[in-house]
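Trainee: In the part that follows, the structures are each spelled out as structure tokens.
Bear in mind these aren't lab numbers, they're just calculated from the coordinates by the rules spelled out. Small disclaimer: the values here were computed from a predicted structure and weren't measured.
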Structure 1
Amino acid sequence: MSSRTIRAAIFDLDGTLIDSRQAVVDAVAAGGREVLARHAIQDFEPSEAAIMDAMGLPPVEYYQRILPEALFPLSLELKEVATAHEVRALAAGKGRLFPGVMKGLEALRSGGIRLAIVSNAQQPYFVAALDHLGLEPMLDHRECHEELPPGVGSGKPVLLRRALAALGVEAGDALMVGDRREDILAGLELGCATVGMSYGFGSPDELREADLVTGEFSSLVDFVDRFQSQSKA
């Protein structure tokens, strides 16, 4: 690490910057109840535990984790209804950043580090979250999976690679921060330094390959400061 520096930090959104437990979990549960009522299905209701377990996963896997296999045909309808509930929840002020996030992002920016967010979130929710929680002005780049152009593929490695290109930063000079295994593996695949946020939705085992695992956003800023100091030694 001593020959490298951090010029950019790329973040996952839910479970990393945003505590989605109220705005998203409640909204998805409400969306599930609405869709099930439409189809007169009374013997199943998405559980809070299942919704939390699925947070941050790619969309297809997300809704399949929530629904039993017999109800997979309702996945697209649930996605649309749940997303509408999420956007309304954010507009009503039910979303919040994890402690220390805004202060930490400001510290990184003041240190000359470019910031980006890449997410598996639905596009309407993604835009609303950045707007209502004040993240948009902090960013040099942001993209969610529904904004990817046709033919480029999907998944966090694709989003991360596009973020690096947009920022004009080599992977070796970048940091990928997330709360799920997919985030850490994307960073490792491209050659970024990686930080796993343990307060998010992933299990401890999902983050074990990260360079740092922490439950405090301020520790991420300290990690970057140490990284920069080592590069100058």
Structure 2
Amino acid sequence: MPPADLSLLTPHFQNVSFELDTVLVHAGDQLDKVYFPHSGVIAFMVEVPEGQTVATTLMGSEGAIGSLTVLGPSISAVTATARVAGTASQILATKLQHACARSFAIRHVVQVHLRTQLLQLQDVAACNALHSVERRMARWLLQIHDRVADDALLLTQESLAQLLGVRRTTVTLTMSRLRAAGAIKSERRGLIEIDRARLESMVCGCHAVMHRRIDRHYDEELSARQRMSVLLRESLPSPEANI
């Protein structure tokens, strides 16, 4: 993002940290803040009337929590819960709205993010409907690992059950199968050490598809923005033309 555009945001950022299982936003809350994670992993959770929860998507440093506020006042439809502790830049939603109104570059980046989030939601919905718990757990573990720098993931069976929308007994059985296949090296005190290569051999194709689609979307959209900026600069008269 051009420095001049970024400067519309940076004076209003506040650095915050969040621990494991911290709830940044509850379903039904008015979205009055937006979070840009620097580290950690946030899960967007939906609770069904029967009381169970299931994750719809994950967010790391590639995105923002509460970005829908650029469209106007919004009520959160999901609960955003930290599944890996981390840090973020927090900004008031009104400040982001004002910056978007003044900057095409900021609006474009937010629009790309929202479209990318929609792509991920569609892929997760299809995966949840079609694939086994074992393959879906492998996908979630890989998606979390994509966003952290350690092979040891701090995840309780309760948090995995919530991600998958299943009972803890189902998680226990699924973890046993992954451990027998060597995809999980150990599991102690909530630490799950993964073998990424073996986990990738067990996951459904959704993980790779999501990566390709999202990467291509970001590349194409942001490259188009850069080309547009170059064309706009080239179309402006040079300073020498006014001499």
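Trainee: For structures 1, 2, calculate Kirkwood radius over Cα pairs in Å, for residues 37-140 alone and state which one comes out highest. Intermediate results must be reported in sequence, preceding the final value.
Mentor: Numbers: 1: 15.7; 2: 15.2.
Evaluating Kirkwood radius over Cα pairs in Å, for residues 37-140 alone on every structure, the highest lands on 1.
Trainee: Out of 1, 2, choose the structure whose coordinates give P(r) over Cα pairs in 10 Å bins from 0, in percent equal to 8, 34, 35, 17, 5, 1, 0 when calculated.
Mentor: Of the options listed, only 1 reproduces it.
Trainee: Further, regarding this structure: Relative contact order in percent (Cα under 8 Å, 6 or more apart) computed as 28: which structure among 1, 2? All intermediate terms of the calculation are to be shown ahead of the outcome.
Mentor: Working: 1: 28; 2: 20.
Of the structures listed, the value fits 1.
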